[in-house]
Structure I
Amino acid sequence: MFRRIFGLLALALAILPSVRAWEDKGHTIINQLAAEAMPADTPEFFKKAATAGLPYLGPEPDRWKNFRRGAANSLYAVNYPDHFMDMEFVEGMELPESRYAYLTALATKGVKAKYGIEPESVGFLPYRITELTQTLQSQWRDWLAAPTETERQKAEKAQIEQAIIYTAGTLGHYVADGSNPHHTTAHYNGWDVKVAPNPKGYNTEKGIHRYFERDFVEAFVSVGDVRSLMSPVKPVGPVFADSLAYLRETNKQVVPLYELDKQNAFRAEGEVNAEGKRFVCQRLAAGASKLRDIWTMAMKGVPASDARN
């Protein structure tokens, strides 16, 4: 009887949804809106993916991260740091464009001795965005150059199209993470007084990460709420520098987020808080706008400043 009870409990835990960045709904919204906002000359195969493929792939890296977390530690360990960068730990650093040189720089800075964390725990988010963006650029180059004279060549070009959709969709996850202030700070789930003082009494309890990005979005946010807040198309500069600047802009919203949280602005219970909803929708719109711009840049060609990549 006890074995049966424990077995049922284990099954229940296995099928419960895990906490994810922006959760599935937020990531789906960002990928969908970015796809809808692509320019008119976007190839038809990419436009078609806006209805299902690209939105579905928004949460994809969280599926890897949360796959049998206890049993598949290698997959979790290699995936988890790609979803964030704690900007407090890299303040004042000139970050190299290689993630391996970056790890060396963190070790030299002594983040473990200073903060008690491993170098990889600072996070790799701008590196992951850069790597996937450059992968997408390479795939678009292949697609443009692919011949279609024979059936085999047509099949190969169709395979390139599948690769483009998958890379673009999963890239969307990390760009979306970069629009969430919690993914740019050590204060990602309550203000961490070991990292910075807390004279204004910001929330130090665990749980803010979940109810900000999951519970509130599930309860109160729709695609239509976010669509009208997207910004006009902007050029994307050298990919790594652009990604880093994007995260730094998002990081400026950490304190406003905690200020709003003091007003219980992100609680899913009761009536929706208008200021909280506006803040969340603006963050989702920032992610969708940046993703549209990156996808467009990758599709239309590599900037001259990125030619060496």
Structure II
Amino acid sequence: MLKYIIRRIVLIVPVIIGLTLFIYLVLSLAPGDPVTLIMGQDATQEQLQAKRIELGMDKPVLVQYVNYMKTILRGDFGNSWVTGRPIITEFQQRAPHTLLLAIVTLMLTVIIGIPFGVLAAAKQNKPVDNATLVFALIFSSIPAFWLGMLIQILFALRLHLFPAMGVGSIRHIILPALTLSMVNLASQVRMTRSSMLDVINQDYIRTARAKGSGEFRIILRHVMRNGSLPVITSLGIAFANAFGGAVVTEAVFSIPGIGSYMINGAKTRDIPIVMGIIIFVAIFVALVNLVVDLIYAFVDPRVKLGYMA
């Protein structure tokens, strides 16, 4: 098991190198001059050239990338080209907001998505199953920004139950987390339903029914445990997406998280910001995937034996 964990952690390195190289090339070769955005239209050519030399942008793109990665290896993520603030400082201030949003989103997804998926599987082809699938189809088709604004209007402006935007308490996180979880719920319900149906149709489930076991006991002890591996995978993906992909939701609800920080950096071609956030998110997603694989080992002993091989 330890060898497997070390091997997975080592594999994170080439993933980060490939991802950061691609993003760096895209940002560097995109139309427009980031130095002009930083200095303003009134800057002289001498000032622009001096700024390029200061930022190292007078060198070839690949040389710039190698120099940037050298600073990363020293633990220095650099400073913002626009504000001059250290990237690591901004990340430490903003990451807790995004992490809290991701955790609450995951909790809502688990609390709502898994029971509805199991219920739909247990009541296959019945009105409850059909209604659940329609619900999943509707919410998978709604854009996150539009759903967020609808939720703001209903729960904040009409019912006055929660704040419409901002941060400061757990009440501020409920509406954006509800928005993100609704987007994830559609896939979670379908995944849970499909996984449970694969198990419900197995022979040993019919044998358990023939022996007189209650339906609730069968679902709890046999169906959910044996059909939980795909569900765990989808939950891990949902958690990683909520942490790294909450850009639109953070913008709608004015949350100062890492998603909105990266968007602001992309608008100004602030490469250190974008690269720093991408590296942080890539490491986080890789660690989430590793944790999911380790959970597999506890749920299914066969997976643990495969890790030890």
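Read-outs throughout are calculated quantities, based only on the coordinates presented, and are distinct from any laboratory measurement. Since the structure is predicted, the reported quantities are computational estimates derived from the model, not experimental observations. Cβ atoms are built from the backbone, for glycine too; each structure is taken alone.
For distance in nm of label points 7 Å out along Cα→Cβ at positions 259 and 275, which structure out of I, II has the highest calculated value?
When distance in nm of label points 7 Å out along Cα→Cβ at positions 259 and 275 is computed for each of I, II, structure II gives the biggest number.
Out of I, II, which structure matches -17000 when helix-only ellipticity at 222 nm (-39500 (n - 2.57) for each DSSP H run of 4 or more, over all residues; to 500) is calculated? Computed on structure I.
Taking semi-axes √(5λ) of the Cα gyration tensor in Å from the coordinates of each of I, II, which one would give 44, 26, 14? Value 44, 26, 14 for semi-axes √(5λ) of the Cα gyration tensor in Å corresponds to II out of I, II. One of I, II was used to compute FRET efficiency 1/(1 + (r/R0)^6) of positions 115 and 179 (r between Cβ atoms, R0 = 25 Å, to 0.05), and the answer was 0.80. Which one was it? The structure behind it is II.
A value of 58 was derived for percent of Cα pairs over 19 Å apart, for residues 139-250 alone; which structure in I, II was it taken from? Working through the options, I get structure II.
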